[in-house]
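Since every read-out is calculated from the coordinates, none of them should be taken as a lab result. Quick caveat: nothing in here was measured; it's all calculated off a predicted structure. Cβ atoms are built from the backbone, for glycine too; each structure is taken alone.
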Structure I
Amino acid sequence: MGFLTHGTHEASTRVTGQDGSVVLHVTRLAGGARILVGCPEGYLTRDELAEVMIRVVEEPTLGANLPTLWDFRGHDFSRYSPSEFRSHAFLMRRFPERIGVKRGYLVDSGVGYGTLRMFQGTVSGFNFEQQDMLMVSYSADELISWLCN
């Protein structure tokens, strides 16, 4: 699991579940743009992931409307069944404040790429978000450029 070294961290919090956690931080990039970065570690249940999203929406230092980069590098997807991970997409409809916010998913494995493309397909297929608001990539630079434009 690697944290982005781009920019300066402005705010940070950790949401902890029974077998995992997510570190959330706001990063100001060199050009002045701000993004929210989420770094999941370990296993999170659907309810624990909902707690993460509640924090994103309600925590004033984070900002529900910030473009978001989810850093899944080094993440172990083997603890999730495909249907379980896909069911996480259904949480998106609980947070209308996030509709229209760009989300990038940074991966470093074929399993991660495939899992998050399946997630992207579920999100767009059920009209929780437009597919062009979500991007999966192996490149942090590509995602940051896309999130900021």
Structure II
Amino acid sequence: MRKYRFRLESVLSHRVVVEDIKQRAHAALHLELAACAAQIDALRRQIRTTMKLTAGATEPETLVRREIYVGLIEKEIERLVDTRRQIEARLETARVELLAASHGKKAIERVQERDFQRWRVETAQAEQSEMDEIAISRHGRKE
């Protein structure tokens, strides 16, 4: 019996590698987005903490310094929010690319499955033909 060999195995291997690369890029962007969100949350907590610590302050110098400090933090938050939007856009692009790579791989896998089924049928027919020939030749010798 002959061994099954998929004629597009190299294409399938390439598509698997491409999908893996796209998955890694997508995961890296998820991590980057999570880190950005964590920074934004930390800065917002820092603003709340600063406001609590200086809530009872009445000295003008303390109030001015607090407003300057909180303003700087808010500007940093705005910058990070813009960064987060950019990351989200890149993440959407990476998701679309990953989806396309996955569809490409699955298409080749479907071709492989059909090819394998065809091979099984052809092999079974060839084996049956051999069995028929053996049976006919044995029957011919008995007569």
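By the measure volume of the Cα convex hull per residue in Å³, tell me the structure among I, II with the highest figure.
Structure II comes out on top.
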- Item | Value -34000, calculated as helix-only ellipticity at 222 nm (-39500 (n - 2.57) for each DSSP H run of 4 or more, over all residues; to 500), assigned to which of I, II | II
- Query: From which structure (I, II) was distance in nm of label points 7 Å out along Cα→Cβ at positions 59 and 115 calculated, if the value obtained is 7.9?
  - Reply: II
- Message: On mean projected area of the Cα convex hull in nm², for residues 35-90 alone, which of the structures labelled I, II is highest?
- Response: I
- Structure with the greatest value (metric distance in nm of label points 7 Å out along Cα→Cβ at positions 107 and 131, set I, II): II
- Query: A value of 46 was derived for relative contact order in percent (Cα under 8 Å, 6 or more apart); which structure in I, II was it taken from?
  - Reply: II
- Of the structures I, II, report the one carrying the highest value of Kirkwood radius over Cα pairs in Å, for residues 19-66 alone. II
